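These are the structures, in structure tokens.
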Structure P
Amino acid sequence: MELTAEEKICPICGEPNNCQHGQEKCWCQEVVVPKDLIDMLPEDKKGKVCICKSCIEKHNNR
């Protein structure tokens, strides 16, 4: 199943999230996203749009 244009964009920074969900194995299936980072997302994005690796790494390194 092809991702929508909105699903391909990180809801935090607005850059491409490089998600390949629904195709072959994706990086997003192997990373733990901190709950407090998920809590920053608007309700309509939670569980539907991937946060990019860069935003996850920046959050974890702060």
Structure Q
Amino acid sequence: MDGRSRKNIEIGLFVEVIKKEHQRTGELTEGVIKRILTKSQNHPHGIKVMLESGEVGRVKNIIEE
């Protein structure tokens, strides 16, 4: 599923995000969404979320379970 549209993002989803400091390397971090930080319905680089671990990043992939 697409991480650029807010309608696809829900608290509790297991996702892969890219953190600001890893944008050059493309390293992804996995986690569960705790908060949705982006207010707009769409964002070209992905919806910004906070994971339960406290890490903040933009959703790249929603992992289907």
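Bear in mind these aren't lab numbers, they're just calculated from the coordinates by the rules spelled out. Computed from a predicted model, the values in this text were never measured in an experiment. Cβ atoms are built from the backbone, for glycine too; each structure is taken alone.
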Q) Of the structures labelled P, Q, which one yields 0 when helix-only ellipticity at 222 nm (-39500 (n - 2.57) for each DSSP H run of 4 or more, over all residues; to 500) is computed from its coordinates? A) Q
Q: Identify the structure, out of P, Q, from whose coordinates Kirkwood radius over Cα pairs in Å was calculated to give 11.9.
A: P
Q. When you work out distance in nm of label points 7 Å out along Cα→Cβ at positions 26 and 50 for each of the structures P, Q, which one comes out largest?
A. Q
Q.
Once FRET efficiency 1/(1 + (r/R0)^6) of positions 2 and 34 (r between Cβ atoms, R0 = 35 Å, to 0.05) is calculated for all of P, Q, which comes out largest?
A. Q
